[in-house]
1. Assuming 35, 17, 6 is semi-axes √(5λ) of the Cα gyration tensor in Å, for residues 202-257 alone as calculated from a single structure, say which of 1, 2 it is.
2. One of 1, 2 was used to compute helix-only ellipticity at 222 nm (-39500 (n - 2.57) for each DSSP H run of 4 or more, over all residues; to 500), and the result was -13500. Which label is that?
3. Taking 0.35 as the value of FRET efficiency 1/(1 + (r/R0)^6) of positions 42 and 106 (r between Cβ atoms, R0 = 25 Å, to 0.05) derived from one of the structures shown (1, 2), identify that structure.
4. Name the one structure among 1, 2 that semi-axes √(5λ) of the Cα gyration tensor in Å, for residues 146-321 alone of 37, 19, 17 was derived from.
Structure 1
Amino acid sequence: MSASSFAPLSSSMTGGPLTPLMRAEMPFELVGPRLQAVCGNFTPVPMPRQQTVSGGIEVRRAGGVDVALIGQNLQRVHRDAQAIRRDDREHFFLVFQDHGGALMCHGAQQIAVQAGDIVLIDSARPSEFVYDGASSQQVSVHLPRADMLARFGPTLQGGVCVRRGDALGFAMRAILARMLDSGQSDDDHLVEAFLGVFGSVLVERARQAPALLSRNAGEGVLRRAMDHVALQFHDPAFHAGELARHLGVSPRLLQRAFEALGVSPSRHILDTRLAAARAALDAAARRGGPAPAIAEVAYDCGFNDLSFFYREFRKRYGVPPGRLALGPLTH
């Protein structure tokens, strides 16, 4: 699709769509590679028996940032922990729902978004958009994650949603429309204005519900901690101290957050590794064929001490890992 497809409609200045609805037909097998080239490691999932996708996937440079236009009628698009580990690009995606709607799942959050809504996605956390075959089009502003954390602080998280009709959201859409319409890739003053308004969104959210933010602070740390453990438990060098440093919290605050689960951060990391090892051994037993090397499974799941793995696995599940060669556990 040509760059002119990005030319905003006049209605964008009055809260209407930023872009025309794309209707090109694409073979499904081309959607994944194109989506990954533009947005990173996201996996498209078609509807049953769907062979073509209606829409398009394009990107252009506007105001010094990449802006992607993604239109499709898939069942869903998702990004899991494995995809995140394989991706060396880290962004916050500021997604403008331009046509249609979607159910956005980001960590533990689920947000139904409609045309005119804006939502922030953190590429470092698992996410999913569910469309169920309905036509949907989004304009995604790709903001380098490190730059955004330096600008707005380590508390910046995905899942922020600005609803259609919000005055600040309207301002962001108007500036983005100007960025797309300018045809200049280096309009720094526009992207600065855009980020300035987004910063006002964050400030307003914090001022509207300080008590709620305080009350849910522990829950927020716990959610982010569990997401990060799910990404990093494969690394034998990963431990509770590293988790606290990544989250920017003290070890004591991290410990208090995990009290809601009744375990310590270290215990949660260990339990995650053990559960992953059991799942891998169970899956291999169900497939049949030669049993996997226990040491290889242990190392893949973050254990660098085989005797410790055997001991903790038996304590947790009551049998040694090799027992699973006879078939999956039933308890």
Structure 2
Amino acid sequence: MILSQRIATELLPFIARNVKSKSNVIIACSGGADSTALSIIMSKIVHEYPLNIKLIYINHNIRDEEIINKEKTYVSNLASFLNFDYSFSDIKQNEFNTIHKGSIENTLRVLRYEKLTINAQKFSSNVILTGHTATDNAETILFNIVRGTGLKGIEGINKKLIKKTDSKNMQILRPLLDIQRITTENICSENNIVPMTDISNKDLKFTRNRIRNKIIPELNKINPKTIDALNKLGNIAKINNKSNKQHIDYFYHKLISEKGLNKKINDVIVFRILPDSIRSELIRRIMGNTSVKNQFSMEHIQKIDKLLGSEGNKHYDLPDGYKFIKEYNIARFEKKINIKI
């Protein structure tokens, strides 16, 4: 158990800084190697730093019922073995249909965190732990680059995220974000636990799976430390973005106004003379506060920036019923409302 104990010792300060002793905490556990390893590590941490932990399995309803039941049983047995509580939630088809607009992966991610938040609230908890690793982070950074992201997307996954809810702020923590998947697999092996294998992770219709199973192995032939390189790039982006944030906050407050779903750039002439990076991030922030943010790419940003820099009145249709309109020295981002009679 040398590896497991070493990782637990390394992660204890992060847990202690962010979670009060004896708090209720939930772990999102699919039964895969990453979330299983996180559960094992937390079972060792609680001996030094008391916490009440519940494992939550989220059923996405995209696999056979037999496989889902095996995963539920696995996570339930793991919780019993580690002396944790256990529960599960099912994502229903009507819930998926109600919000599905972009990719299947994104819709399921949104619903997964909604279910985790509900379970946390039922458990009187404001802390959700997930098993994301440095490998997941590298895949996310590469995924965002391929989609045409800006510097914000190159940051990748945040180790700590505050999610606002109606009743309280929810902390989402990713303690394993600095270790790679091979380490989580070794932790499971060291503890004689065989994690579940999600066969959908091999399905190449999902972009992330193509990146994981095809692209990164090819990149590893060029640089065996591709995962490290991508994570380093993400950390550089975080540092750069933190430095830029103060400038972006200032100009957003000075130049942008909001009214309901609509946003307005009040002085296009001043906006034009800002540095490229500031303009891009201002446009990203404008659309980041709308329902279209997950369908919004660098291509949209570049198109809007080009229109803002051109003469005359312009308009541009955006996803989800949004429209960009430039008239004289003002530019608007408006949401078209469909009124049913």
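Just so you know, all these numbers are worked out from the coordinates, no wet-lab data involved. Since the model is a prediction, treat every value here as computed from it, not as a measurement. Cβ atoms are built from the backbone, for glycine too; each structure is taken alone.
1. Attributed to the structure labelled 2.
2. 1
3. This value belongs to structure 2.
4. This figure was derived from 2.
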